[in-house]
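The structures considered in this document are given below.
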Structure I
Amino acid sequence: MEPQSCSRVSRRFTTAIILALLVTAGMPAMAQTSTQTAAQSYPGKPIRMVVASAAGGNADIIARITAEGMARGLGQPVYVDNQAGGRNIPGTSIVAKAVPDGYTIMLAASTHTVAPSLYTLPYDTVRDFAPVSLLGSAPLLLVAYPGLPANNMKELIALAKAKPGTINYASAGLGSPANLGGELLNTLAGIKLVHVPYKATAQGNTDTVSGVVQLSFPAASSLLSFVKSGKLKALGIASLKRSPQLPDIAAIAETVPGYEARLWTSIITTGGTPRPVVARLNTEIVKALTTPDLRTRLVSAGLEIETSTPEELGAYIESEILKWARVIKEAGIKAEEN
């Protein structure tokens, strides 16, 4: 090749490299601009809120109240899509695999952080989701058959240590909130309550009232009428401090430091969703939950309202995964996969 031709080829090659470098250098800025534009126009269509449980349940009620409040601020409908069954896994998978644009969100409960230690999941509980905000929680309530000779946590622990393996508690099955709450108490208090699994929470509660089993860990609001009527006695609430709604019931943590077993609820979305979109969702959730009518309805549904930043929720989810993984491992809990 002639020197002049070589020179022209060299110049074209050099120019191509420079252009490629300029385009590559500009890509982050272009991506950022694109993300900002998408966030500014968000939302431009209805938002789907997946609830991995049946319509009419407590989670569904909380979801619909929250969706109503969010829709007011977002200016777009937020519709609830119930995806019940399969230990919440199919419904959760929908959100994990959705386009990360903020148009698919999910009501995620405390079971979300227990599942990784019990089941083989088709998603990563942390990596595949973006935390948005905590909504609140409903602490478990430790109730006892009136005939049990213990009227508070100190007396229960003393009785359990004096007669190990003779006091039992009901739950809705292996890996259920009540089962985990009971095993956490065993670990932290150094006792051995015997787990009696039932197919449904209601069955265990009924047998506690009749004295077939001595203890039960229902959601705080579900058996209050039985406590007030004297058919059951409340030994403690499973939160770090007393509930504002039940100030006369001592927190178990007053006797067993660090004990907490609550049914918390949050909103999460698909991992990789732009941060400005997540921030907008968080803002509207927090705003909605400060609205008096929504707060009243959520409290009536048994929720102690507590919002958070996305970062706070993310840290909490990771801490809950580790906490329950330890409990499940130490107690040797192995839930059935099917």
Structure II
Amino acid sequence: MNRILIVKTSSLGDIVHNFPAITDLKRNYPETAIDWIVEENYSDLPLLHPGITKVIPVSIRRWRRESNLANTFREVSRFFSELQKETYNAVIDTQGLFKSALISKFAKGPSYGLNSQSAREPVGFFYTRSFKVRRDEHAVEKNRKLIALAMNYNLKEKADYGLQISISQKFELDINTGPYAVLLPFSSNKKKSWSDEHWITIGKFINQLGMHSLFIVGTDSDYRDAQNLSAQIENSVIFPISPLDKVTLVLGNASVIIGLDTGLTHLAAALCKPTIGIYLTTNPDKTGLYGPAKIVNIIQSEEPPVLTKILSSIENFTQLKP
């Protein structure tokens, strides 16, 4: 059996944007086993796609913060030792950074990636062969085209994330029974933040539509902010971001998701949920919500105002049949 290694280590949104390329690859090479190298915090995420055979965790982010250099050296050595136990028919780096290119270089098998004009960093010389892909295309299509070029097949279908979750699976939530909307107002990039007043307005509008609001939080700071918002939105609930499998179920069972430009917002769209992405300082052309799902990208500079468009989109989505 052929075996292919995909290198896409982070972040959450970038990993989500890689899923349609995996769908394409399995469609063209159904008997091929696909391994995926990803940061340890996201190790559950690739397995949402049935085409992934094995996930190989890497800890680059933690290694950079580690003060015990001896332990870090042992972990790094162990990772590369394990990596070289397998020989691959192809090693494909869709990240296009020095860290991912170096991993590709050490893996056993011919390596493929973006050329130095197409990648975010000049890494083309690391690979056995590199390819040119337009930089102005959406990240989903860049990933799809790179893997198609590396594996020599044509793209004939539209992007398909191919994720599988059982949204009927039971899970416990501290929320009244009934439909709910997920609000994702938190971002590590404070420039993407939006005013509390607008989120409170959205939460109250969701109540008027007969739904509850649920905030997903990942840090202590997010939790404090979520408490302040939740106190002003009736029947709202705060849910922790980990473990990822439960968060995926929370998103999968939601009626609608409204979020900033964050990984969870992209994951919601990939799960084919009605999703509204809010872009206050960035342009969604390259990294916005993408695909056949019921999605809306809302940009700050467009008319009508952002809040008006969001409320209208929520109402439209909730009137759609599942």
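Quick notes
- Origin of the derived value 8.2 (mean projected area of the Cα convex hull in nm², for residues 127-238 alone; candidates I, II): I
- Looking across I, II, the calculation of distance in nm of label points 7 Å out along Cα→Cβ at positions 71 and 287 that yields 1.7 traces back to I.
- If distance in nm of label points 7 Å out along Cα→Cβ at positions 159 and 263 is computed and equals 1.8, the structure in I, II: II
- Structures I, II were shown, and helix-only ellipticity at 222 nm (-39500 (n - 2.57) for each DSSP H run of 4 or more, over all residues; to 500) at -15000 was computed from I.
- log10 I(q)/I(0) by the Debye sum over Cα atoms at q = 0.06, 0.08, 0.11 Å⁻¹ derived as -0.22, -0.39, -0.73 - corresponding label from I, II: II
- Relative contact order in percent (Cα under 8 Å, 6 or more apart) - highest-scoring structure of I, II: I
Just so you know, all these numbers are worked out from the coordinates, no wet-lab data involved. The model shown is predicted, which means the values in this text are computed figures rather than measured ones. Cβ atoms are built from the backbone, for glycine too; each structure is taken alone.
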